[in-house]
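These are the structures in question, set out in turn.
Quick note: the coordinates plus some simple rules give every number you see, no bench work behind them. Only a predicted model underlies this, so the values are computations on that prediction, with no experimental measurement involved. Cβ atoms are built from the backbone, for glycine too; each structure is taken alone.
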Structure 1
Amino acid sequence: MRVALGAASALALIFAHPAAAKDVTLKLTAQELDLPIDNKGTMQASWTFGGQAPGPLLRVTEGDRVTIELTNDAKNKNSHSIDLHAARIDVVKDFEPVKPGETRTFTFIAKYPGAFYYHCGADPMYQHIARGMFGVILVDPKDPNALPKADREYVLVQSEIYPNPDDLHSIMKSEWSNVVFNHTAFKYDPVHDPEATKMLVAKPGERVRVYFVNAGPNEFSSFHPIGGIWDSVYLSGNPANRRSGLQSLVVGPGDGATFDLVSPVPGANVIVDHAMPHAHTGAMAVIMFSDDADPAMGRGDNILVR
């Protein structure tokens, strides 16, 4: 599921004028339930936003006045909160944990464009993150020409899977079993896991934009496209922070960046965390460049591929 608001933004793109700021309300529900952590369907007790890990993709435009409404499902056993890295607020008041059955709201101005992390901030924060309470909020630049037009977009969130998230000592010592993209080991990699059913796709020559967030809670990522070179990289996803022609970029826990990839030839690239224990336990994603690439992938609601 993606939360995307702003017909005004679409019109602004058509006429190449800055998007008018809007009042946007984003509603999220904290839910505790079981989710798969691999392509075999192995289930783990998870804490989530909206019953998904990563949580719903939130998308607003630079300058928007954003109201967050977080409801903690009455069936939950734990208090939860939301910490948005795109917001500048009072952390004590606005990020306060919400008890089961209650709702809390706060408002902020989306001042900076970028690919930002959101996560539960309830204590112990690292356990809530390890159980799946994280997601991405994209703040599109108000200037539609701030970034080159992307032909396709994908969201990848790196995180660690812990065999027993109730063992807080193991999380603090980073004793994970897998490092993964979008909460599933080898989710988009049928090469290393024949049970994977999905890949990311594009056509040769298309500009593929990858919004990447490292949810952690502990490990750094050396984000690299095997068989490719990042054409442009934007630190924190901000157009003002552009670098070009990078082989890899180190992204720490709680950080993010936007990566543009263009392949001049057909065939596969593999997006990885180049730390080998991370890659070979699950942090690999195949992106296949072919002339018959599914036209719906990487567009609309197929940006965060479930």
Structure 2
Amino acid sequence: MLQKFDQRNKEIKVFVKDRLYSRHEAKVSVFDSVVQGGDAVWEGIRVYPAGIFLLDRHLKRLRESAHAMHFERVPENEFIIDAIHSTLRANGMFHDTHIRLTLTRGEKITSGMDPRLNQSGPCLIVLAEWKPPVYNHEDGIAVISSAIRRNNPNYLDSKIHHNNLINNILAKIQANAAGVDAALMLDSGGFASELNGTNIFMVKAGVVYTPNADSCLHGITRGLVLELCQKENIPCQEKNLSLTELYNADEVFCSGTMGELTPIYAIDGRPIRKNSKVLAMLNKAFEACRNQYCSPIPDLTLGNS
């Protein structure tokens, strides 16, 4: 699956630091920490006609990631929300929109790893694009298991939603070479962790399973799926999952902001059976609850369709 350029994004406005710029003028300094060392945290957020989906949870995770990275002078939520609203209004975006929200440690006075060189405060970037979900929810995706292991807290804690995505990118390169849509990354023990860009679930005998969040990210959509299972009285459990268990599941699917809930129809060339209706139930519940989790966009949401 290769995303295609959407012509609607040709002249978009992007918020950087403290104001909006045209797409071609939106830049950060070569001294910015995100350039020097991938020293930044980020969130992927979706916009529906009812508003911005799960914004409060995304902002909470952004702040916790920045705190774990010991960022100083992190902007208040009000500033971040205003920047998001301004960006969406400037672009007339009220649906089929994906926001890449990035907070870098900011610009350094000279090159180097020492955070004490960052003396101008963080840099906020709000990049909103016209981008519907990237996966086909009907056909699903095929994946391979990657030789690239997911980080665990001994090395780089995946609970920090950081911009150092090299291992994910290497896994995606393997998926591209194999001609499939994504790579399933295992943890250091050989159990499933997550795909290179989404969380993973399987269904067996009516029970939903997802990997223990030791190495994988606590995905926002992942957390919502767990809530929906409880609400719909679907048994759900976090446990170590081997590839063999996934190969023989009744249903496998992934979750994430970019693709919502998407079936996986093959892993390492093994076709995955569709002997379960659980994903259909969860997708129905996801659509039914979506509006209640959306934060309205002032002066934009109403009256547009």
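A value of 48, 24, 14 was computed for Cα extents along the principal axes in Å, for residues 119-182 alone; which of 1, 2 is the source structure?
That value comes from structure 1.
Say we calculate FRET efficiency 1/(1 + (r/R0)^6) of positions 271 and 295 (r between Cβ atoms, R0 = 30 Å, to 0.05) for every structure; which of 1, 2 gives the highest result?
When FRET efficiency 1/(1 + (r/R0)^6) of positions 271 and 295 (r between Cβ atoms, R0 = 30 Å, to 0.05) is calculated for 1, 2, structure 1 comes out on top.
Here mean count of other Cβ atoms within 10 Å over residues 111-118 was calculated and came to 13.5; which of the structures 1, 2 was it taken from?
Corresponding structure: 2.
When Cα extents along the principal axes in Å is calculated, the result is 55, 49, 34; to which of the structures 1, 2 does this value belong?
2
Tell me which structure, out of 1, 2, gives 0.65 once FRET efficiency 1/(1 + (r/R0)^6) of positions 143 and 263 (r between Cβ atoms, R0 = 30 Å, to 0.05) is calculated.
Checking each candidate, the match is 1.
Supply the structure label, taken from 1, 2, corresponding to helix-only ellipticity at 222 nm (-39500 (n - 2.57) for each DSSP H run of 4 or more, over all residues; to 500) with the calculated value -7500.
2
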